[in-house]
1. With Cα Rg over 2.2 N^0.38 Å, for residues 159-214 alone derived from the coordinates and found to be 1.90, which of P, Q does the value describe?
2. Comparing structures P, Q by distance in nm of label points 7 Å out along Cα→Cβ at positions 231 and 359, which one has the largest value?
3. Tell me which of P, Q gives 66, 60, 45 when you compute Cα extents along the principal axes in Å.
4. Have a look at P, Q and say which one yields 5.6 for distance in nm of label points 7 Å out along Cα→Cβ at positions 23 and 95, as calculated.
5. Which of the displayed structures (P, Q) returns the greatest value of mean projected area of the Cα convex hull in nm², for residues 223-342 alone on calculation?
6. Of the structures P, Q, report the one carrying the highest value of distance in nm of label points 7 Å out along Cα→Cβ at positions 63 and 335.
Structure P
Amino acid sequence: MTKRTIVTLPGDGIGRAVLNAGLRVLEAAGFKADYIESDIGWEFWKKEGNPLPQRTIDLIEKHKIALFGAITSKPKDAAAAELDPALQGKGLIYSSPIVNLRQYFGLDICMRPCHSYKGNPLNFIRRGADGGIEEPEVDVVIFRQNTEGLYSGVEWSNPQGNILKGLLDNPKYKKNFGTIPPEQISVSSRIFSKPATERILRAAFAYARKYEYKSVTLCEKPNVLRETSGMMYKMAMEMQKNEFPEIELWNTNVDAQMMWLTKNPENYGVIVAGNLFGDIISDGFAGLIGGLGFACSAQYNPDSGIGVFEPTHGSAPKYADYPVSIVNPIAMIESACMMLDFIEEQTIAAKIRKAITEVIDEGETRTYDMLKMHGSADVVNMGAASTDAMADSIIAHLA
């Protein structure tokens, strides 16, 4: 096994606690690496006016692989108010460092698996036709286009000049908004390009073929968003017909899909969507397997080999200052397993996943969320496992 260098990005809030738990599990499982911590997040925005310093970009460019904890993001005005006084009034505008990271490195493929664990008390249950309780197995992998769509950052407030002229050239804009003063208008653009759309579709179909999923579901809104969702659906139909005929292509509208989540989640396999809808649907499915404490993700560029692996939860700043960290580290540990898969260390990844499965099935170690407690500082004294205790239990099951 070649020893790698991994860039670690603790970020904000609980990011450091879950990342440290993940690193301990990796080491105990036999993964040997050098770790270089780098800077990202809110503190660097406040101190430097840049939540993603160039030094961090340089390290990721050099070493290719990063493990990321969590970041804090705030609205535009709140972000500006927290800048160092020496930086205020200089036109600095906060933007999400993780979004910037995705776009800078072209990490346009985001994969978010949602698999239910046997014995997890947070698993989705429903009432069956006979009145009994059913617990369907959820085994869904969401492929989210990660750099375009509504998260592309192409936005305007008070559009002027050529931008306003371009908007007014659209008959629907002119009819519905043309009489509204531009200073009362804000616009966010939803941009889909064919190359990026093809990449995410191909990644979804290829994954379905490799792991023998019977279907790929396109979850968009082509009946309304005719140009963007419509293009994606047309491309998906052509790809399925010409290259993946053995895999069924299902087409669902995102609003209806959110309703069907709790009707028949076991029917879905691979789901593919644009940026915003992929974000929404992955959180929806995460809720069926226990919530964001179990939601992992990979975002990568297969051409450059650069990948960033992170839990999908936020920084939870209200928990960050507790004397003992209480947050569930499984999403971070599973994200580390996705990193191992990416760098062809599947044996170690399988070993860790087996340990996680055993811990959850035994039910002796459960974090506060698994015990359905309110996330207060005293939950450990009430029987909940701390972040480190959950990591310790997983490590104990690695043998």
Structure Q
Amino acid sequence: MTHDEQLKQYVLPNYGRYDVWPVRGEGSYVWDRDGKKYLDFAGGVAVCPLGHCHPAVTEAITKQASTLIHVSNWYCIDKQAELAQMLVENVVGIPGKCFFCNSGAEANEGLIKLARKYGHYTGGRFEIITFSGSFHGRTFGAMTATAQEKIHGGFGPLVPGFVYVPFNDVEALKKAVNKNTVAILLEPIQGESGVNPATPEFLRAAADLCKTNDLLLLLDEVQCSFGRAGEMAGWRAIIPGNEIVPDAVSWAKAIGSGFPLGSFWVNDRSIKHASAPVETLSALLGPGSHGTTYGGSPLACAVGLATIGTILREDLCANSRKLGAWIAGEAAKWNSPFINTIRQFGLFIGFELNEAAVAAGEECKASGRPASIFVARKLLDAGLMTVPAGPSVVRWLPPLNITQSEAAEALRIMSAVLSALA
């Protein structure tokens, strides 16, 4: 039985897969089973910040796998302590504590539980405000937090306690806050809706509302952190410095270079409520309140240390900012009728397509695909892996350590594909 037959017969059909079978990766490139070479600017959807098989990551996995792969969180784990310190001191830069899990959805579930626990001790509040175009994961709580009907379809009834507000609408956000509101959960830069950033005014308004109404400011940085947007903390790509002080932040994707690892950080700030059993927010999820079997294993944390350590040592945030700006500038020179706008934060780049112009082509019409998926498929055929986002955006999520020559190669491929559409 061939792999094609096995996949069809034994694997759930919940993914709309391209008929491409990658078997090897090195740096910014991937090879499929037929030997075709691809420049990977999809990165497992922002998961591979150092490309494929980076020596530091490979060495960390090999060394730790031969030492200790897993031990229960009933015991103390040295690599977990080291990684938590690195995240607190070098990513957030604000006193707090970390929890380790396996994915972004789990990390966001942790934020939801933190908010519910905080609300329980501060008047019985339970509602969390989230936003249109968001994506927080596929578990039930995270899925419900995601304000997209296409994610909810057929899975009702959903988890109660979420209020959806238009993204970047300050007045709508103010009106949504009520006596039951306990938190605001947002992505500083939305990924799945096409590199869609919060405006500085909107982010400031959310932070101010949290301060004045005793709400938790929860930031989902699963996709935009660790240099992807040019900063270790993604919200600082929107508002630099320490003006914005979140109560909790979720992470995953790039933190483990493809090894399953997620985390969330909770601020050490004090809780000023007599009914609360603890004095600080970071102590609210105490023993028995939250846990995981695999999260924070010695192996996972060793990979996290290698990944984040390499990003810091090689100053890949600077490379992300420099090459991201260069890519956007070069693409803007095309004046392509098929591109409306280019949204770029570091190497988090969204090409918003002119849907009407792309869809007018006979080949796109015949395919029956949305413009983003059609163009991403054409780019794949030409040897460039990218990620469609919604009906009109193609995302570039390359390794943070790409070279200018690799960036130029990607630009040549995309320029040629768009020119062919004409």
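Derivation of every value follows stated rules applied to the coordinates shown; laboratory data play no part. In this text, all values refer to a predicted model and were calculated from it rather than measured experimentally. Cβ atoms are built from the backbone, for glycine too; each structure is taken alone.
1. Structure of origin is P.
2. Checked P, Q; max of distance in nm of label points 7 Å out along Cα→Cβ at positions 231 and 359 sits with P.
3. For Cα extents along the principal axes in Å, the value 66, 60, 45 is produced by structure P.
4. Going label by label, the one that fits is Q.
5. Structure Q gives the largest value of mean projected area of the Cα convex hull in nm², for residues 223-342 alone among P, Q.
6. Structure Q comes out on top.
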